[in-house]
1. Please state which of the structures I, II yields 24, 26, 20, 19, 9, 0 when P(r) over Cα pairs in 10 Å bins from 0, in percent, for residues 26-65 alone is computed from it.
2. For Cα Rg over 2.2 N^0.38 Å, the calculated result is 1.31, so let me know which of I, II that is.
3. To which of I, II does the computed value -9500 (helix-only ellipticity at 222 nm (-39500 (n - 2.57) for each DSSP H run of 4 or more, over all residues; to 500)) belong?
Structure I
Amino acid sequence: MAQTTLNVRIDKQLKSDLEEFCNHVGMNISVAVNMFAKTVVREQRLPFEVAVDPFYSKVNQERLRRSIAQMETTGGTIHALPEVDGDD
């Protein structure tokens, strides 16, 4: 099988940590990257979950901006939460 080169830029500390991990499990970074690539191709997915925090979604951020604007306009209302504040 013909070989080719893949150049990837990563943080210097991350590379060092990855090298250390690979050494501990008896491989080098090239083997680890090949294992990753083969798994992605074989399973047709990333071998880990990729998720976005819904708090930062465009819809939620817009809702928060509207709520802030409304509170600034109307003065808002503060509600006590005894179960959070420890008040009985």
Structure II
Amino acid sequence: MKLHRATALALVGWYLMMAPTKGDVPLSGWTILESYDTAKECEKAKNDHRPTDLTVLLQEYRNKPDELPSNAKLYMSLLCISTDDPRLK
């Protein structure tokens, strides 16, 4: 691996982002909640928000998704994105 490529990889971080509650907004309009050094750290933080009964909740509210509990809505709106993702520009 060339040195400049290794340096570029070392500078990449990860954002835990939350989608806006209304509308179809591009990724650049999402809220950055936290930043992390690795994708693994970001995914762990995202999973810390996962309701333990998410599968049950999704089945229970499949015909009325607007009534999902707020913790399930929050988890489903989270995404880990590389800081160099072109969709952030």
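1. I
2. Computing Cα Rg over 2.2 N^0.38 Å on every structure in I, II gives 1.31 only for II.
3. Considering all the candidates, the number was obtained from II.
FYI, it's all coordinate maths here, none of it is from the lab. Please read all numbers here as calculations on a predicted model, not as lab measurements.
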